[in-house]
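We did not get these values from a lab; they are worked out from the coordinates using the rules stated. Being a predicted model, the structure only gives us computed values, none of them experimental. Cβ atoms are built from the backbone, for glycine too; each structure is taken alone.
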Structure P
Amino acid sequence: MRLLKYWTIASFALTTAVLASDPKPLVTPSDLAANLKQSDLVVLDIRGDAYNNGHIPGSISAPYSLFRGPKNNPGQLSDVNLLEKHLENLGLQIDDRIVIASAGKSDTDFGAAARVYWTLKSTGFDDLAILNGGTLLWKNEGYATDKISVKPEKTELDIEFSYQWTAETDQVVSVTKGEVDAILLDARPITFYEGEKSHGAASRPGTLPNAKNYDYTSFFDEGSAAMAGITDIATLAKDLGIDNGDEVVSFCNTGHWAATNWFALSEVAGLDNIKLYPGSMVEYSNLDLPMENTPGLLKNLVKSISGN
C-alpha cells in the first residue's frame, strides 16, 4: 500500500538543473547529454557487468559492490582505506562533478545510486547528482550508448569518512532506549515493518522499537524508476512528525532502500539532520537487540525471505 505522496512529475523541474549551474541532486538525461563532454564531469555507471553491454559514452564502470559490505552484512560501512583505493582506481578527484547512473529498471535501483551518493558525500565529494531514471531512461529518451570501456588514470586521494549523515548501531540503540531524541524511519514496505517478511541475512523479522514506517516507494509514481519532484516540504515534514532540526534516522534491511529516503529528505527536500543507518535491520537483528513486530521463532523461519 502506498502512502500519501507529496511528489509529482509536474514539479520535477523544481529539483533538477543543468549541471553547469549550482549543483542539484537530480539530473535528467537531457541535462546530462548537454554536459557530457565537460572535462570535469564524471559519470559513474554502477550496474556492474551490464556496463559491457552498452553504457553512457565516457562513463566509468563503478559496480555497486564496491560500495557494499559482506554477504552477511551488506550494508556495513566500507573500510575507509579500501574505499579510498577503489575511488583512486576509478580516477576520481575530490573536485570532480559526479553523476551516478543506476540501471533504472525499477524504483529499487534508485537506492543503489542513493547509497553511492551518500558514501561519496560522506567522504568529501560535494558536487554530486543522480541520473534520474538511470541508464534505461537515458536509452528510452533516444540517447546513444557505446561499448568502449573507459580505463581511468589512477589518482591519489586522502579521504576521511564524515559521520555527519551516519547513525551507527550504538546511536540507534540509544534512540530506542529514549536516551537520545530522534525519529526512527523504517523505509521498507509495510510487510517488512510489520514482521511478515525479513531479509535473508537478518536473524529475525521486525523493526526498531518506536519506529515509524515510510515506504521508500512513496517517492515514486507507480511503475516509475525516476524519483518525482517535491511539491510541499512542510506537509511532508508534518506527516512524518519532523520539526525543524529534528534528527531522523533512515533505516531498512541493509541501508539500500533507506538511502532513498535519506536522499529524498536530506538532498531533495533539504531537511537538516537526516541520517542513514547503514547496517540497518540485518546488523541490528543479529546483535540480538530488542525489536518490535517480531513474531514467534517458527514464523520467523517460515516467512524469512530475501530483501534489500
Structure Q
Amino acid sequence: MTVIAPDKPDEAAAEVDAADRAGWRPRAGVPSNVFILVLAVLWLLPLLWTVYTSLRPESDTNVHGYFSLAHSLTFRNYSDAWTQGSMPTYFWNSVKITVPAVLITLFIASCVAFVVSRFNSTFNLVMLLLFTAGNLLPQQALLAPLFKIFINVHLPSWLSSSGEMYDSIFGLIAINVAFQTGFCVFVLSNFMRTIPTEVTEAAMMDGASIWTQYWRITLPLCRPALAALATLLTTWIYNDFFWALSLMSTGDKRPITSAINDLKGQFAQNNNLLSAGALIIAVPTLMVYLCLQRQFVAGLTLGSTKG
C-alpha cells in the first residue's frame, strides 16, 4: 500500500490545523493548572496583604481604613518594629535555642536511625515505636506534668543562672529536642534503608568500626535528608511560641516570637507595626530555606522509591 504525501509542507500543516479545529477539545492539564494557580494566589494573598499593610503608615489606615488604596508608603514601620521590639536581643535568644536544638536533634536521631536500619534486632521495632510515639500526643496535654518537672529539676549554674530548668534556655532546647527527635528518627531510618547494605558491608570487611561506618560512610550519604530535616527543624523550633511562653517567665530570655508582644499596646495596637515585625521575624527561616533549597528538594524526593 502506497501513501501519497502532500506535495508541499504547507498543505500538510493546513490539513492538520483543519483537523484540530474540527475536533478541538481543551487540554487535559488546563483545568488542573487553573485550579493550582487559583490556590497559589489564595495562599499568597494573606502574605501579600501583610506586606502591603506593613508599608502603610498608621495614620493612612486610620483615615481610609485597611481595605483601601494606600495614599503613601513608607519603611518606617520596619525600623520602628526593630527598635521598639528589641529584636536584636530576641534574635540572639532564638539563635542560642534553635542552633543547638537542631544539631542535637539531628545527631541523636541519626544515631538511632543508623541502629534501627542497619542492625537486625527484635528491639528495633520497639525502639522506633518508642521514639515516634511521643509525636502522637498533643503538646498541650503534656504541659502540666512537664511544668512540674521543670520546676523540680535543678541544673548546674553554667546551664542555668537560677539553678532551675524552668526559665532557662537549656530547658527550651531540651523540650524541643525531645519532641522533634521522633519525627527525625522516622524519616532518617526510612532514608537509610534505601542505602545499599553492600556499602557498609564492604567497609566492615575492610575493618571499619561501627562509628566509622556511621560517621564517615552512612552520614555523608544522608546529606539531602539531613538538609531537609534541618530546614524543617529550624522553621519549627524558631517559630515555637507555646513552650517559650509556658516554660519561661523572664521576657529578656524568650525567643524572637515573643517580640511581637512588645509591639502591642495596652489599650490599642498598631497593626501596621505588627505586620512589619512579623515579616522581619520570618526573614531568617526564609534565608535558611534559600540556602538549603537544593538539598531540601533532593531530601524530599530521594528515597521515595526503590529500584
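Here relative contact order in percent (Cα under 8 Å, 6 or more apart) has been calculated and equals 23, so which of P, Q was it run on? Before the final figure, lay out the partial values.
Working: P: 23; Q: 27.
Structure P accounts for this read-out.
So if we calculate distance in nm of label points 7 Å out along Cα→Cβ at positions 50 and 82 for every structure here (P, Q), which label has the highest result?
Values: P: 2.4; Q: 1.9.
Largest value of distance in nm of label points 7 Å out along Cα→Cβ at positions 50 and 82: P.
When volume of the Cα convex hull per residue in Å³ is calculated for each of the structures P, Q, the largest result comes from Q.
If helix-only ellipticity at 222 nm (-39500 (n - 2.57) for each DSSP H run of 4 or more, over all residues; to 500) computes to -7000, which of P, Q did it come from? Show your work: numbers first, answer last.
Numbers: P: -7000; Q: -20500.
Answer for the origin of the read-out: P.
In this comparison of P, Q, the computed figure -0.46, -1.21 for log10 I(q)/I(0) by the Debye sum over Cα atoms at q = 0.09, 0.18 Å⁻¹, for residues 106-289 alone is attributed to Q.
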